[in-house]
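Some structures to go through are shown next.
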Structure P
Amino acid sequence: MNTFVKTTRALLALLPAVLLSVQCSQEELAGPEKPQVSGTVTLTIKNAEPTKTYIDGETGKVYWTDGEVIIINGEVYRIVVDETDPTVATVPDVVASGDYFVVYNDYYPTSDPEEGRLLVNFPAEQTYREDSFSDYSNIMAGYSTTTDIRMYNIGGVVKFGVTGNCTLTSLSFSTKDGSPVAGYLLLPEDQLLNGELGDNSVFYENPDYGITASSTINITAYTADGGIAGIALSSEPTDFYIVVPAKEYAEGFYITMEDSEGNVAVQSTTGAKTIGRSEMLVLPDFEFTARTLPALGPTEAGPASVTYTVTADPGTPLKTVLVSKGTWDYYANDAYAGQETQLAKDLSITYGSETFFTDGTGEYSKTDTTSFNVSGKEVALTAGTEYKLIVSLADNTTAKGTPAVFDVATAAPTGEAPEITLSELENDRPHAQLTPVIKTTNAVSIKYAMFSSSSAEGKTDEELMELYGTEATAEQVEQANSTGGLTLTYSNLPENTSFTFLVAATGAGGAVSAERLVLQTDYYLDPDATWSTVSTEASMDCNIFGGAIGLGGFGIYGLTVEKMDGKDIFRVLQPITIDTYPDAEYNGLTFIDGGYDSYLTIDATDHSAVKLERDYNPLGVIISLRGGTTEAGLSSAAYYYENSSFGTYDPDAGIINLGYVSVVDDMYIYGSSEGTVLYLNIPIAGGVSTEDFTINEDTAW
């Protein structure tokens with residue numbers, strides 16, 4: 001059987017992991033039977049062609065380095081370089097096997113047996129090394145049924161030299177057509193099994209799980225202590241070696257460089273280039289020549305759009321971003337006071353558009369209908385409003401250098417503004433949820449925002465919308481214009497808090513109307529309510545941590561339970577302590593110090609839907625999750641998971657089943673578990689009674 005490395009995690013959950021800190025398992029693929037072997041062996045690893053950790057730019061040979069790490073059948077080993085031939089290395093004490101799959105990579109590979117492909121991480125971040133590429137930039141793989149293994153390069157290399165009189169702070173390689181060059185590269189496993197590795201450039205992507213590929217590779221120099229270092233250029237070329245996927249670059253690629261003064265140079269191919277696997281494409285040396293800053297050409301304003309022409313050197317890669325003057329002033333007068341250049345840079349890096357190129361005459365025309373507000377949301381332009389247009393040189397992923405900033409504005413509005421009617425629907429969680437309804441007539445766009453009423457003091461509608469506004473989708477605008485209106489739901493709000501709901505609707509001619517509605521959340525628990533103790537001997541079959549940390553069920557006893565007078569709302573005092581659960585610390589639970597007032601609040605007013613609210617169950621318990629610790633609070637899982645259900649209450653039996661329960665904190669919801677039941681053990685009046693004896697006294701026998 002041929003053995004390929006496969007992590008136990010599914011591909012959909014695949015995340016990068018540091019080489020020395022992740023464990024993986026093995027997945028056996030169909031193939032010839034292998035002999036039974038045991039013990040350890042020494043592998044000899046040879047380069048089938050020039051490979052690996054550092055390259056000789058004159059000969060193309062690449063050599064191993066003592067102590068470097070490789071992955072063999074899912075385990076990490078260090079190599080020993082042959083003293084006479086550094087293209088050969090040995091790996092001692094390898095666990096013996098019928099076959100060996102070897103990867104030189106900074107990340108564990110992942111196998112997808114159903115598709116017959118292997119995923120290896122092709123790095124988007126490569127370290128600058130003088131006259132070579134760096135460790136773990138040149139990914140290799142090899143396979144053998146003997147202890148002699150030949151390694152194959154996965155990609156190719158681009159080499160070029162740069163001259164100049166400056167210090168580079170960044171250099172990047174980008175494809176002109178935006179095709180990916182870094183991420184999880186897919187390799188057919190049969191190519192490795194047969195020793196016939198071809199050109200491979202397809203990347204695995206799943207944006208829903210945060211797995212994307214990049215169309216840019218960055219080259220960064222580092223100091224000995226890990227800080228960012230500059231790369232000094234001179235009249236003699238400084239050579240760069242960039243490892244890239246093997247393929248035809250149909251529209252070519254370009255190099256973007258920035259120096260310590262904020263100047264940006266761009267070197268671009270004039271047509272298609274092909275880079276084969278294990279091939280080095282050597283391009284002519286060039287000089288760092290700073291591009292001119294972009295300029296603004298003709299502009300044309302509409303009530304909801306701005307059309308403009310940007311001019312720069314021909315073939316210059318640019319990004320733009322539009323923000324309202326109100327948003328610009330908000331930052332420029334506060335966090336960026338006196339630092340407007342840095343403000344423009346940060347806005348460009350954070351919100352910059354897709355990269356585009358000026359044409360052969362150095363021009364590019366563009367129409368914007370949206371801008372970014374203070375809260376980082378993209379919203380429609382408003383008529384009669386001033387904006388800041390920021391234009392930056394760029395690579396495919398980020399803005400570079402010092403941006404150019406221009407003033408533009410939309411045209412004045414015409415026509416009538418839409419009518420707005422705001423109302424509120426009732427809901428079953430008035431302490432934590434508000435449901436405003438928007439009805440409009442003939443609106444073409446709508447912005448809405450909700451914020452605490454105290455935040456609205458002294459601010460105009462325009463300022464508040466810049467701070468908190470959200471742009472309604474086309475479907476939402478259609479609903480708002482309908483007879484039923486648009487209903488929005490805001491959840492997990494603080495109790496007993498006043499909120500202001502603000503809506504701005506724009507008509508076809510750009511005219512805007514605005515309306516406010518003040519909303520109020522209720523108290524969850526009446527602060528004037530009285531509580532009575534109903535049990536001091538309650539018990540609980542507890543499984544609340546099963547979904548979060550896998551802790552099995554346990555019992556806790558001697559609990560004190562209070563009930564709100566007049567309502568079926570219960571409060572369990574100090575439910576989990578070292579007294580009620582002596583094995584807590586042994587099972588990974590610790591407690592907040594200082595006499596923490598912990599309790600569990602159970603809303604059983606609806607006997608068929610017992611609920612736990614996330615903000616009213618401070619257990620005083622600390623658990624380890626996501627590589628750290630968090631304070632464990634509880635919530636009914638049915639608030640978050642469709643396949644979960646609320647609990648039930650049987651008042652006659654004095655039993656409360658809590659249903660599905662999730663552990664929650666300020667950021668995350670951790671799993672769902674069921675099987676937690678509270679037994680009140682309340683004495684029941686009536687039932688079977690005994691008969692008293694009547695005492696008759698007699699004076700004699």
Structure Q
Amino acid sequence: MKYLPQLKSRVSRRIFLAVLLCALVPISGLILLTLQSVRANLEADTARRLHHAGKNIGMAVVTEFVSVESALKKIASLYDVPGNGLELEENFGEALLEKFWLQPAGAHFPIAGLNFSEEYKDRLASGSSQLVLARVNQAITLYLCIPTTDAHSKPVIAVGKISLPALEEYALNFLPLNAQLILLDADWQPLTGNLSNMLAPDQFHKKGESGHSYAEIHQAGETWLAGRWSLFLKAAFNTSNWNILVLEPKAEIFSSLAHFGRNAWLTSAMAFWVILLTSSILVRKTLQPLQQLKEATREIGQGHFNCQVRLDSRDEFEELSTSFNQMTTKIQQQVQQQQDMGQAVRQILGAIDMEAIIVNFLRNIRVFESISTLSLTLYNEMEQNSSATWLSSRTEKSGIELLSNAVIAADEVELLLHEKEACSVPQWRFPTLLQPLAERGGKLFSLLLIEYKPSMHAIVGLSHASEQAEQSDLLIARQLADQLRVALSRAEMVKELDDLNLGILTALARTVDANSQWTHGHSERVTEYAFQIAKAMGQDESACLDLHQAGLLHDLGKVAVPAEILNKPGKLTDEEFEIIKRHPVEAVRIIEPIQVFGKILPIVRQHHERWDGTGYPDGLKGTEIHLGARILAVADVYDALYSERPYRASWNQEKVLAYLQGQAGKAFDPEVVNAFCTLVQQDDRWRNCS
């Protein structure tokens with residue numbers, strides 16, 4: 001069957017076996033009980049029927065004996081019995097009467113086997129009839145003897161010979177169809193019929209509530225059921241009771257039961273196949289939804305959270321599939337929310353500067369389920385309660401909005417400092433903090449305050465789209481706020497370190513420049529020129545930062561140059577110039593132990609290399625020279641020529657630019673010179689600067 005492969009499932013086998021057991025066991029049990037009950041009832045009915053048949057036959061036999069008795073009396077009254085008696089062959093209309101004799105009372109009967117005992121004689125003398133069985137040479141003869149009177153009223157004894165075959169034939173008229181009759185004497189010896197096996201009273205068993213008994217006998221290769229009736233003859237005919245056996249074939253009696261049993265088992269077999277088919281279909285219809293749910297669960301376990309189960313069974317399975325789909329949708333939303341949350345955390349923690357942190361925080365408004373507007377306020381108590389507020393809306397596409405002129409009441413911040421957070425509050429609780437959110441349609445708000453540095457606070461504002469704050473949104477806000485605290489604290493720390501680093505570098509540069517009154521501010525100006533040239537040439541932020549550091553430190557090696565050489569008003573000797581030429585190498589030697597400055601070492605070392613390869617200290621040329629060093633060389637020469645020196649006066653800007661352009665391709669990178677000249681011409685800040 002096409003449904004049977006479904007039985008590979010343990011659940012299907014359990015359901016299938018349960019259905020079969022619940023159906024077939026009661027059916028089979030009912031059939032067995034029914035067969036047993038029918039058999040018991042049939043046996044009781046048979047015993048009762050055979051008993052009644054035997055009773056009817058017995059009553060008929062007694063009635064016929066009485067009729068013969070009356071006939072004998074009537075016949076005797078018709079004759080004058082002589083002394084030697086009469087023997088008549090006529091039956092005078094009595095079928096059972098085969099022959100009869102009339103003898104004077106007390107005379108001897110010349111009948112073989114008929115000997116009257118004293119008891120019989122006394123009974124006859126008392127006027128009672130006597131039924132006598134005579135056995136001669138295994139032949140059985142039945143006689144009925146009665147005392148009566150003849151035609152002259154003389155006492156005579158009338159003896160009638162009763163024909164046993166005629167008696168049997170007469171009794172058969174009262175026998176049921178297909179039944180047999182056996183008459184037994186008091187010693188259970190057959191009088192009529194054939195009995196192959198001897199019977200005894202203890203072979204008969206009572207059946208049914210009526211107490212009728214029957215026996216099971218075997219003869220002629222067939223099994224018969226025999227009902228017994230005891231024919232009481234003692235009172236009327238002074239003889240022992242006879243036994244009347246009525247026999248019916250057992251096969252015929254129980255043929256209907258056998259037919260019923262066959263039909264019952266056929267019905268049971270049909271029910272088995274119907275149940276088998278029905279249960280298979282039921283199991284299949286039950287397992288199909290379960291299989292779909294199982295496969296969907298496996299898909300969910302593999303991370304495919306968009307898996308859906310479609311069932312149109314209009315039952316509990318459909319309800320289960322709906323709940324399953326709702327669950328998977330919720331899981332998918334939560335997973336997506338967790339992914340968005342993780343991405344938001346990475347973006348927030350991945351940023352270093354303050355602006356990037358704020359932007360990354362506000363852009364992740366999507367991680368909230370029901371937040372319409374998200375705000376972030378930075379509040380500094382030490383700078384006259386200065387603050388700035390940024391806003392991000394879920395619906396607006398304008399991006400992040402900065403409210404630099406927002407006014408925050410100090411008492412509201414103090415209140416929030418004590419409460420740390422305010423969930424589901426109206427605007428009047430914090431009017432200035434919540435005003436930007438309220439202006440964008442919010443009615444219910446939440447505020448979270450984080451202190452990322454002493455006296456410096458970040459306040460996260462949430463505008464709820466529903467009338468009640470979602471706990472999941474508040475939980476996400478708390479988690480993001482914790483990450484924001486870390487990011488802002490780190491950004492502030494990085495800013496402080498950058499400021500410290502810049503201050504140290506600036507201090508070093510000023511220390512170097514302080515060796516000569518002619519180079520005061522030189523390193524800082526060169527740094528600014530180089531930084532602007534790099535930006536104009538499209539260098540990234542990292543390269544610009546490296547160049548900024550290299551610019552401040554490029555002349556650090558001059559600390560090893562005597563001040564008299566640096567301030568000498570005349571031309572330097574060759575030896576003095578060799579000392580000057582060592583300052584890039586000395587600068588690298590000083591900076592080299594600081595690993596963080598490893599990237600700027602080539603710039604510092606090569607800033608006096610020339611494009612044509614005639615520079616120092618390594619004689620590099622062209623693109624062998626680091627781009628930062630090429631930029632720094634132009635800025636360094638520009639400031640040196642534009643400033644006064646002890647050995648010459650300062651040049652004007654046009655002369656300096658003309659010199660740079662003239663040395664492009666010789667001393668300087670033409671691309672750098674072109675970028676610098678364009679920058680000077682386009683930006684008024686470079687004109688007439690000193």
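FYI, it's all coordinate maths here, none of it is from the lab. Everything numeric here is computed off the predicted structure, so don't read it as measured data. Cβ atoms are built from the backbone, for glycine too; each structure is taken alone.
Just checking, which of P, Q has the largest value of Cα Rg over 2.2 N^0.38 Å? Write out the running numbers ahead of the final one.
Working: P: 1.27; Q: 2.57.
Comparing P, Q, the top value of Cα Rg over 2.2 N^0.38 Å belongs to Q.
Can you tell which of P, Q yields -16500 when helix-only ellipticity at 222 nm (-39500 (n - 2.57) for each DSSP H run of 4 or more, over all residues; to 500) is derived from it?
Values: P: -1500; Q: -16500.
The structure behind it is Q.
Taking volume of the Cα convex hull per residue in Å³, for residues 573-668 alone as the criterion, which structure among P, Q has the greatest value?
Details: P: 123; Q: 112.
With respect to volume of the Cα convex hull per residue in Å³, for residues 573-668 alone, the highest-scoring structure among P, Q is P.
Please compute mean count of other Cβ atoms within 10 Å over residues 477-484 for structures P, Q and give me the label with the greatest value. Can you show the working numbers first?
On the way: P: 15.2; Q: 18.5.
When mean count of other Cβ atoms within 10 Å over residues 477-484 is computed for each of P, Q, structure Q gives the biggest number.
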